[in-house]
Structure formats: structure tokens, C-alpha cells
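The data blocks that follow each hold one structure.
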Structure 1
């Protein structure tokens, strides 16, 4: 099938956001008076769980923290996540989270050639919107035909729901799209939706199992729409 659309993941794909997320979690924990500190090694493990609120709960279950027995746990976790989001947004607005090198060029090539671009992510809408506005300008949200985020579907990656939703919105068959991802969870989600996948790893996802991807790269440098078409045609 002809390649008609690129579908980008956000965290780790459009930008190396993960360390900014990690530090924002730590800021939120500290503000709330908890002595939890997520270092890089621990956060790499926690990234196996998609969704910030889910990640906090998994951490507490993993460590058997006394907070698990708090009667207000079901309200505490969303409050911590909301605080974390505020810290993360401040980092975005401060210009601390640029796009990965080569991403903007690829987006511009797709736009110049009339190819639809969309987003399929598990992160919250405000994270997506702020990242795009800060790095590409206020009008850039309109460049994306569809933005599927963590608020659009009830089940997050590695389930395919967000990809299924995006395909339905743009009216394309799975084989007419190419997903750009950075993680095993993203790969599994896109493959479950029958979408071919290109993986571009980062420090947090190197070494994961990417069997089934069209290719696994370490950088977007030198990657062009022409090369993406060639990869897709061989799928």
C-alpha cells in the first residue's frame, strides 16, 4: 500500500522527554513530603508501565510502601500526577525539552509533500500541546490531522486502542500509515493495530526487544521521507 500518513509517538519519539518527566515526578513527591526518589535506573524499569498514574501505583506496589495502605490513595495518586504535570509543563515552557534532532525536518518534509501527520501517544493532552507549541509555534497544532492522546481512549499502550482511534479518525487502512516509536510498548501497540513501525531508540529504550519493527535506528539524523517510503514499501 502507498504510504499516506506518518503517526508519531510523543515521549521519547518527538522529544527526549523522559528525564524531564522523571525529574518532575521527583519534584512532585518532594513537594508532597514523600522521600521517594526515582533515579535513571529505576525510571527505566518503571517505563515498562504506561501512564503516569499507573506508574506511581506500580512503584508503590513494587516497593511495598506504606502509602499503599492510605485510605486516600485513590485521590493521592491523581493529585501527585497533577502536580508532576505542572512541574513538567514548566520545564517545557522553559525550553528544557527540545525536539529530537531531525524530527522537525521530517515533519516539514511530510507537510511539503502533502502527507498527513498525526500523533498517537499515552501522555496527557496538555503535555502534547505544550511540547508542540513551544518547539514548533502556536500554529503547529494545526499541522497534525489527528492528535490521539491518553485522554482519547480508556486503555493505553501496549494495547492498540489509541492507534485504532487515530486510524478511524483519519480514515486510512493500517498499511497506509507508518508509526514512529521509541519503545517496546509503542511497537506492540502499533503492531497490534497492524501498522508498520519504525523504531528510533533513546537512552531509556536502547536494548528493548524490537522484533517486528521495519528498522531500529538510534537517531533521526539523515532520515528523510524518501527513506521512510522505501522502508514502508518493503513492509
Structure 2
């Protein structure tokens, strides 16, 4: 999908909070979070599968992708967005740095990175795509630097599971991740799930004896709290 049209999921035709996804699968996830944590809030979605496809083809975030992402963000502003959340960890850092007058742009995984840094110890960053590891490691290391704590970080890419997500086999995708997380947790003090799509795997695992952090809930709360503080404290 290459359209940057704004899809509203509330009674408001021009929602002020917009999520930019690289898969339509995330729309339901964040609508459920809206319903649970901020009912009635105007929320919109933009899906740009082409951006992640281009990154995967090039093996990196190219200048062309950066420009297309910035264009999509600015189009959302013209449609009424004042806060935009990039739910793609691969593109999150680029989204934060983009020139988008009139709106605050955040990455969904920054609150998760901050939480991991404060827990510290042995941090295991896990991803289903190799292109996601670099941006997420950079984020975690940036947050670690703010704490001044001694921390080690290891990167784990779970080969062979992304195809299940891409083909819509979400149960297989999450079970494949969960099976690998059990091994990772044995040598970590905290596990970071680099991609928002990985979050349900933590529920399948149950208690691994260490925190398993994912981005959707913490990222959604961070976005909403700055807009309507009373919603989450009610």
C-alpha cells in the first residue's frame, strides 16, 4: 500500500493523533489500545507497506525512503494531525528526525527503550528482521547513555519467522518468536522486542523470569498522556 490517505477510526473526521504503520495488521492493535486506554479519542492510521519493502530491498534506510517518509508525515499534518507516532522500529529514528512543522513526531519504541535502559544489566534486543536491529540498538544505547549505568546489550535476530507475519500467519509468527525467547531469557536480565508486531509472543511465553518489554502499550500511553492527561489517570 502506497497511499498516505488518513483513515479515521473515530467520530472525528480529522484525528489529531495519527499512527504511521508499515503493515495494516497494526491498525487493529492500536484501535484496541485506544478503546481500552483512551475511549473516544480521535485516532487515525496511515499504512505505508512500500517503505519497509524498500528498506528490505536496499538493506538499509535509503535517502529515497527518508524523503517518502517525510512526505507521508507532512501529508498527515495537512490532514489535521498534531501528533504522529511511527510504529515501525526500522523507520522510527528517521521519523523522529524528519522535518514536520506543525506536529510532534515520536517513535513507538522510545518509551520501551527508556524502560530497558533503567532496568539495565544484560539487555537482549530481539527482532524478526535484521534491518530492525540497528535502529533499535541505537535507541537502547542512546537511552543507556542517559542513565550512566553499567549495561551490556546483545542483539538477536530470529530468522525464519518474518515470512509468517508477512503472509498473515500471526499465530505461527508469535509462537516462533516465543520459542526463541525462552532461550534468550536464560542469559538476559531484560528482553526487548524490537518490533511492535512481536508483542503477543510475550503472552504466549508466560513468565520467563525476566521482564519482556514490547512497544505498543508504553508507546501508546506516552503519546496519549501528553495530549489528554486526564484520560489515563481516570
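Each value in this text was obtained by applying a stated rule to the coordinates, not by laboratory testing. This structure is a prediction, so every number in the text was calculated from the model and none was measured. Cβ atoms are built from the backbone, for glycine too; each structure is taken alone.
For the structures shown (1, 2), distance in nm of label points 7 Å out along Cα→Cβ at positions 94 and 166 is largest in 1. Which one of 1, 2 has relative contact order in percent (Cα under 8 Å, 6 or more apart), as calculated from the coordinates, equal to 19? For relative contact order in percent (Cα under 8 Å, 6 or more apart), the value 19 is produced by structure 2. From 1, 2, which structure was mean count of other Cβ atoms within 10 Å over residues 38-45 = 13.9 calculated on? The structure behind it is 1. In this comparison of 1, 2, the computed figure 31, 51, 16, 2 for P(r) over Cα pairs in 10 Å bins from 0, in percent, for residues 78-117 alone is attributed to 2.
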